[in-house]
Structure P
Amino acid sequence: MGHFKLKKVSNLVWEIEETENIDFKNSRYLFNSQIDKEKEIEMVINRIDFNYHKNFIIFGLKNIDLLAEIYKRKTPFSTIIIIEICSSPNEDIYISCDKDKLAFLFDRNTVNLTIGTQTELVSQLDSVLGDSLKLYNLRNLEIISMPYLKSTFTNEISSIKTTIFERLHTIITSFGNSVEDILVGTDNYLNNWKHVFRGLDFSYFEGMYKNRPAIVVGAGPSLDKNIEYLREAKGKALILCVDAALDSLLDKGIVPDIVASIERTTLITKFYKRDIIPDSIVYLGPNIIPGSVLERFNRIIFTGRKGDAVVRDLNSYIGFNNLEIGGNVSNILIAFAQYLGCSPIIFVGLDLAYTNGRTHTAQVADNLEDSLSNVYKESTVYVKGQNGEMLETFEFFMYAKNWIEILISINEEIKFINATEGGANIEGAENKKLKEVISKYCVEELAAINDKYDDLIAQYHVDKVGITKKGKEYFTSMEKYFNKIAKEAKNRYNEISSYTGVGLVPFMEQKRFSMQAELDKNLAGRFFIQSIVIGFNRDIHSFPMYLNKDDEERMRQRSMQYYDTLVKVSKKINETLKIYKRILDSYLIKFNNE
């Protein structure tokens with residue numbers, strides 16, 4: 001039996017050192033479990049089915065013998081997240097156990113050790129929940145709470161569990177775009193190619209409004225009672241609004257500095273139908289929205305999109321950058337305000353929930369409420385409101401809230417204020433009255449961003465021909481990739497369908513891993529088909545480790561279906577890529593003649 005200190009080296013990296021000098025007054029010493037250790041192991045182990053690939057989430061580091069036993073029995077693809085809650089930051093953690101029992105903590109592929117206060121843990125969990133193994137194992141989640149931690153941190157454990165479930169929902173949704181959705185976005189990018197050369201990359205604006213206030217205006221129903229106050233902030237804070245709030249502001253004579261959109265569908269065009277949109281407004285967003293929207297603006301800031309591997313890859317290839325903008329239009333504005341260096345960042349109209357039976361400001365057409373309800377009526381969830389009440393909302397609003405909370409947790413130097421005065425509670429943001437916030441923070445004149453934009457664009461030069469050629473090269477490389485994927489998938493289909501030897505499951509697994517290696521050679525290419533890849537791997541990880549003959553045959557049929565789908569979809573994508581290259585050829589002719 002030895003005594004060991006866990007010393008934090010960096011985020012999620014812990015160093016274990018043997019020690020005899022323990023300061024019991026200034027550190028928390030983790031003795032072995034106070035109930036019978038062997039009985040605790042037996043009690044927990046006997047209720048776990050280790051025949052499935054699982055995500056183990058274990059609250060408590062105290063019984064190392066139990067953790068080591070779970071690690072020994074789990075499948076090779078099961079993951080373990082260990083969560084130890086501390087009362088205060090930088091608290092020393094000590095373990096008492098046999099040294100050889102600690103070896104599993106160094107398996108960084110399947111084991112994550114998270115230690116800290118509740119706030120620190122939320123930030124750490126955001127970093128570890130999104131890897132592919134955890135994604136594939138989502139259907140088999142095993143949560144274990146050790147008695148000593150459960151009795152001491154009951155509320156914290158409950159809150160962290162909720163956070164974990166919400167984050168996992170957000171992660172799976174962020175990977176959920178279908179092939180068709182991704183192609184629509186890429187179609188728009190190519191159709192908007194001319195706009196690439198008249199807009200500016202967001203990177204030109206880094207830190208431009210350091211420690212100056214920004215107000216992010218959502219289109220939630222609470223905006224109706226607060227909108228008049230925004231007039232007082234004009235020119236003294238950067239006002240950034242979502243597309244659905246634009247008409248509400250303009251009808252009140254409030255001209256925002258920036259408006260943003262994120263959706264690739266034509267649904268958003270209804271927000272830009274008014275005859276005159278003030279010329280001073282700058283459009284912000286990715287270049288995947290309908291071109292008719294971009295036509296309405298003389299000033300455009302492109303954000304790219306880190307979460308969309310196709311946009312990210314294409315942008316990088318032709319020399320543009322990508323911002324992490326989440327999946328909701330309000331997320332874009334908050335991310336850009338953070339990039340500008342703004343503080344405080346103030347939220348208005350960001351209900352992200354039903355408020356008095358509505359999800360949007362009264363100015364938003366009723367048919368939008370109806371269309372949202374029809375699309376998302378089966379995905380309603382409940383979130384905590386600002387007064388502790390539970391509010392109904394759509395899942396996609398919950399995802400937006402989760403994303404904001406993650407951004408807040410990793411930007412402690414920025415003050416975030418939720419002046420929505422209603423709707424969902426946003427963890428990490430101070431809840432305040434908008435009128436008070438404006439009188440306190442929006443007091444000094446602010447340089448207009450459209451003027452800063454004009455100064456930058458006057459010095460901007462872009463090689464249209466060179467960039468367009470690179471774009472064509474990019475799609476040629478993608479064509480080669482999908483030709484290879486179709487060929488490899490067809491070979492595996494034939495091999496698995498005709499296999500008659502022993503060891504069918506190991507044979508199929510070997511083919512799955514080698515196919516994944518081929519897919520991973522081009523991350524943007526894989527992004528096109530990620531919904532197919534993730535769906536298949538989740539299905540395979542739902543099978544038990546040891547299969548009977550019927551299960552083996554079901555796995556064979558599912559594998560054959562997967563490879564057949566890869567062949568068909570790869571061919572379909574390549575047909576579209578050829579069209580993209582022809583579009584770029586037409587631009588090359590035009591640019592060469594200018």
Structure Q
Amino acid sequence: MIGLLRKSGSEIIRTGIVWIMMLATVMAVEVRWNKCDLWVFYVIPALMLFGVVSTICRKTRFQLSISDVIAITWFAYYLGRTWVGNEWSCRIEFLKTTELFLLYAGLRVAFDRTKISAWIIIGSILTFGCYEAWIGALQIYGIETSHNSLYALTGTFQNPGPYSAYLMIGIVVGLSTLKDMSNRLVVKDIPNALFMKKIPEKFHGKVKMLFMTIAKLEWRHIVAIMVIVMAMVIPATWSRAAFFSIALIVLWLSRQYYWKYRYAVWGLLILACLGFYFIKQGSADGRMIIWQSSIASLFDSPWFGVGIGGFCNAFAEGMSILYERNVDLSSAGVTDNAYNIVVKILVEQGIIGVLLAITLSVLVLTTLYQNSKPLFYGMSSLILFSMFSYPFDLLPYKIIAVIIVAWSESTNCRRLCDLGRYKIMLLSFLLIFLAWQTYKLVKESYEADNDYTMIRGFHDQAFIKDYYELLPLENDNPEFLFDFGKALREQKRYNDSNAIMRKGIKCSADPMFYVLMGNNYRDMSHFNLAEESYNKAFSIMPNRIYPLYQLMMMYKDNGEIKKAKELAKRVLLLKPKIESPATIEMKKSAQIISKY
């Protein structure tokens with residue numbers, strides 16, 4: 001065993017680690033917890049133990065890099081923003097970030113002073129990228145079903161947007177690999193005489209012909225085929241973020257070929273971007289409103305942010321601010337994502353968090369550029385993609401990013417200091433203990449999510465006790481809180497229902513929480529509070545008719561006909577973001593009231 005770890009055996013084990021971790025990236029992605037999340041917590045202690053044993057056997061010291069220190073500092077700051085001023089429910093977000101940090105620590109210890117070739121990681125990305133493309137192709141032709149009834153193509157993800165990022169990384173890594181790849185043959189020699197003796201003589205000619213054909217095959221041909229496979233599927237995702245990221249990387253890689261005509265090429269790129277903008281203008285405008293409204297609520301605490309888990313509430317409050325400023329919010333929609341990693345960090349962690357993130361990214365990318373250009377471009381494309389989407393909220397992309405960064409920092413890094421074997425042993429066992437404690441919390445949340453699926457949508461009195469039992473573990477789940485609030489309302493427990501709705505307001509930007517509070521206040525005859533709730537709901541999402549409709553009907557039922565008629569006119573003039581039979585019926589009611 002010791003000899004195995006001292007020689008090439010440890011590198012074989014590390015190669016196996018890479019492929020096993022990459023296998024986890026193509027497992028089905030769920031909204032909150034995956035089974036894979038639990039599996040990761042089994043892997044982390046194994047990584048730590050392997051790294052410690054390997055360090056002891058090689059009699060080396062662990063190299064602590066500057067990037068490691070920045071990552072530790074950022075995680076410590078994250079912990080501080082989680083616990084200081086703990087007004088937001090952020091259990092799942094906190095546990096997932098802790099999982100990411102522990103996985104990075106485990107891989108760093110396991111990969112320290114590694115001799116793993118970059119081709120191992122490149123090959124795994126290309127292989128699993130082709131697997132995702134294959135799944136997507138089967139879904140397009142109806143052989144496999146997608147994971148979302150609204151889309152024909154999702155791969156192993158919930159929708160085509162995040163799915164496209166996997167194909168994008170594979171395409172970018174493949175193209176950058178082809179740029180500098182030598183003409184290496186896949187098979188260097190045809191079979192020798194000893195090998196041919198084991199094959200019946202009548203097949204000798206065919207076998208030699210086969211091997212002579214294979215002997216002409218080069219590795220770059222295989223890489224090119226893999227890139228083509230992924231490139232054939234990605235257009236079906238209609239992901240502008242993926243197209244834009246690929247275009248930028250390709251333009252940079254091929255800059256020497258078009259530099260003479262660079263202005264024309266850049267002009268065409270700008271025109272293409274404008275074309276994609278107008279094709280899905282509503283979606284693009286909606287994301288810009290998300291960024292604008294999120295930042296609008298930041299000015300009270302620009303340096304430290306609103307706190308971990310406070311993004312959705314900040315977005316909702318920002319929408320109210322923009323509504324008061326008469327900003328056009330017709331393209332707005334309810335969101336639980338920032339669609340920009342920098343905006344999310346800025347809102348929740350403030351300027352300090354953004355500075356730590358940028359510092360770490362620059363250090364990691366400069367080191368990665370020296371160690372492997374294909375992986376550098378792959379990581380760069382993922383960061384570009386995160387400016388318009390939410391890949392770092394999903395486990396597969398966290399695993400890919402952590403593998404690449406941990407490998408790079410372990411291969412060749414800006415060394416800050418060395419840790420002796422005893423220190424790294426103590427640190428590893430401390431992290432194993434932390435991983436075990438975190439695993440127990442994750443398992444609790446995972447089981448609570450499964451328990452909730454058993455009672456979802458049931459509002460009978462018999463399930464109220466079950467809701468209360470799950471509340472401590474599900475207090476950051478908007479769907480659970482809304483269901484619970486509705487169940488309490490149907491039992492006429494209006495104050496209890498509003499208490500749950502207030503919890504929902506802290507973790508969701510959905511104005512329906514305020515609408516339900518307004519309904520509760522109305523039924524308790526607290527009409528002023530009901531009016532405030534309806535108006536707040538409308539200010540958060542002023543392209544929805546329902547809050548105004550409820551307020552209009554309350555005025556009508558209370559005999560305040562003048563106010564009801566004024567609201568009826570607003571309802572009739574309002575153009576909802578999405579027309580539906582419900583909005584048509586609301587407008588018919590408003591038409592009748594307007595004629596009183």
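Some values worked out for this structure:
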{"item": "FRET efficiency 1/(1 + (r/R0)^6) of positions 39 and 463 (r between Cβ atoms, R0 = 41 Å, to 0.05) from the coordinates reads 0.85; which among P, Q", "result": "Q"}
{"item": "Which of P, Q yields 14 [relative contact order in percent (Cα under 8 Å, 6 or more apart), calculated]", "result": "P"}
{"item": "Computed -23500 for helix-only ellipticity at 222 nm (-39500 (n - 2.57) for each DSSP H run of 4 or more, over all residues; to 500) - originating structure among P, Q", "result": "Q"}
{"item": "Of the structures P, Q, the one that 21.2 was derived from, the read-out being mean count of other Cβ atoms within 10 Å over residues 543-550", "result": "Q"}
{"item": "Comparison of P, Q by volume of the Cα convex hull per residue in Å³, for residues 255-318 alone - largest value held by", "result": "Q"}
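The numbers here are math on the coordinates, done by the rules we state, and not lab data. Predicted model only: the values in this text are computed from it and were never measured. Cβ atoms are built from the backbone, for glycine too; each structure is taken alone.
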